[in-house]
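In structure tokens below, several structures.
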Structure 1
Amino acid sequence: MSEKWTLFVDVEKCTGCQNCFIAVKDEYVGNESPGYFASQPAENATWFTVDHYERGPTPFTQVTYLPRMCQHCDDAPCAKAARDGAVVKRADGIVIIDPQKARGQKQIVGACPYGAVIWNEELQIPQAWPFEAHLLDQGWKRTRVEQVCPTQALKSEKLSDSALAKKTASENWAQLKPEAHSQPRVFYRGLDRINKVFVAGTVEIDRIGVRDCFEGAVAQLSRGGNIVATARTDEFGDFKLDGLTPGGVGVLRIAQGAATIFEQEIGLDQSTSVGAVVFAA
């Protein structure tokens, strides 16, 4: 069984430094390689980007960075939309938009469910990140985006379909848009940081007018009578119940020992904080 290039993106490790974005600009702006790519425009065209997401109110706001690029799908919608072999899925898994054959084929842009194909107005061609195929074909072992990533959030491997299935299942890698059914060769870990919501807060104890952080209180969120998340307050009295599916309402209960000190319905359409919960000593 043939092995195909696959890119793994660990969202939790990405710091938004933009090194990958800069490396792609450096490699493709002002350069061309017949059969692989034509020069990327210096402005208003991004083949490899890092999106910025924020969840929740201060002081619990969580910032997440999400690298996006061509997903090099095994069942590539862009290839289906192309004419005259303008888009090729290579045996090693890389999708190439031929800069000569694809000229004038703007429908290729709209076919991508990830928004990863960009229209070059000057050259009248669709373009996308080609997985550094021209460098890998020269014997490079890693893509440039991996080489410049200081946190190792990006890593490529050449894997068979069976090895990929085993790795994704055992290490919790997921597709960016599974509903697209395009069988991408890019997988992500940590997507819950943008797809899920959390409920947070701080528990304080009032000792005759003096308030202090309370460690060890138990916060539980239930839905339909079933507990779906549990956390204990840390040394600062903070708790966060994360990884919750958005929508509907839940019941938040905070207990100190056997005593309930707070109970309230919480809307779960977005990440939220209940602020400071104070109970008497």
Structure 2
Amino acid sequence: MGRGASSVSVGDGGHIRPAIGVEGVRVGYAAASRDVLRNVSFGVSPGELVVIIGPNGAGKSTLLRVLAGILHPREGVARLFGQDLTGLSRREIARHVAVVSQANEVVLGFRVEQVVMMGRSPHQGGLQFASADDAEAVREAMSKTGVLELRTRPVAELSGGEQKMVALARAFSQRPEVLLLDEPSAHLDPRHSVGVFELVVSEVRQRHIACVAIAHDLNLAAAFADRVLLLVDGSVCAVGPVDEVMTPEHLALAFGDELRVEHAGADRYFVPRRRRRSPP
């Protein structure tokens, strides 16, 4: 991986392991009367985008927190290149895993360039001096995400869409092997939502990143995912290619009969059914 400071290894004897994954994971919160995740297993390979879909409360964000090493499972294991995440420090994880949360994290009092530079923090020494490599990574990330011209602007003054791109630029500047995205297109209009996913797919392919993204927009998931993981009530209902997972039968288990699956050539899209109301 070219980062000698970390103990994480990508392979053993030339064999490439899945970049990130979980095995038999069970997760619950102290205040909950039941487990949020139950016996969840899947892995993501370098260069692959897996999109997690499912109804509200299915456990999607909880699963992402497990993959980020923020939440430890009560059973099972989450692994980063074969190593148990619970045995790695937050700094070790941050050298390899970048996370973009659903809510825009506005860092008050900082300019765009300063916020994007924060993505380089795991790779810097204790004094946090920026190297020429750090500066190049930051400039490249800002250029890719279209915020280079905003680099001197306070982040708090930007629009929600611009703040989303700054958060993505910060993640890109980490140059991670794993990218975790919680609703990256939330609160964006359709054009910008598509643009975000196009940008993510380009980065995944170019840098051979393993990416996991949560999406409520099923059309975006179908358009961009290499594989889809459908969570229902904390369990994996199905995982695999779009055409095998996003079927009327599977989606009915997750969302009821309120979605209609349509086809346009090789593409599929999803239309909500209007609920019939009884006459007054």
Structure 3
Amino acid sequence: MPMPHWLEPMAATLTAERFVADGWTFERKFDGIRMLAFKSGSSVTLLSRNRLSLNESYPSVARAVAALPVKSAILDGEATGAWGRQGRADYHVFDVLWLDGRDLTGLTLVERRERLRSIPFELPLAHVQPLAGDEPWEAACRKGWEGVIAKRLDSTYEHRRSKAWLKMKCEASQELVVGGFTDPQGARVGLGAMLVGYYENEDLVFAGKVGTSLDRKTMLGLRERLDRLVVTAPPFTKGTGLPRTRVHWVKPTLVVQVAFTEWTVHGKLRHPRLLGIRADKSAREVVRERA
């Protein structure tokens, strides 16, 4: 059977529940880029969840996958440490979907983990280990992790968002689309804040401003990137509170990851801060996540 060139990755459903139960296992939720690694002989292709090539962004991972002692494999995991830029990164692998000519997606998670553990990894590859303890999400939050993923042990690999995988976040985070930016004031350079939103059917809903946790290099880099996307009219079609002065509108193509404390009653982000740019998701996929 020929190995497929693409498989839609399984996605976890956000939940506000906190539980432990028989038949479930927990893993660390990494704050990185979802990545599938396709190995066929010595050839390796690294793809984001929207099928962008990541080989140039993660060359050390590509070399490590190429060196694995298997003929063919499809691995699923999170790449961390580079946010889409060149350099050393780690690939935290939590699933194997194909191995030496066999499709494993119909096996249970327990069976797939057994196959995955049989593959010897060396850095920058690492196996994601199940978490022990009665309250894994509390331990994750104490360690400063993004959260945990709960997975049913008997679940097969579904090519969609599934309730067999649940994500429990320590801090709220959301992918958002940049639709504009404001001019810097005072000692700031580059830009004041990014204006961000999410899609609701055909509408781009304004969700607020993101201007904290931006260092000088980041602000200047973002300004250079956003200047190339400037348009004359605001792309936001819903939401209140859009600024009207010292503002520049941009084509809504840039996706960022933002952490925040909560949504306000007016549908805005409270205390948002930039985590990074998401090169692995297209703007039209960005919707508001609800537990």
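Quick note: the coordinates plus some simple rules give every number you see, no bench work behind them. Note that the coordinates shown come from a computational prediction; the quantities given were computed from them, not determined experimentally. Cβ atoms are built from the backbone, for glycine too; each structure is taken alone.
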Report summary line: If you rank structures 1, 2, 3 by distance in nm of label points 7 Å out along Cα→Cβ at positions 59 and 131, the highest one is 1
Report summary line: mean count of other Cβ atoms within 10 Å over residues 163-170: greatest across 1, 2, 3 for structure 2
**Report entry** Origin of the derived value 2.8 (distance in nm of label points 7 Å out along Cα→Cβ at positions 19 and 171; candidates 1, 2, 3)
**Finding:** 3
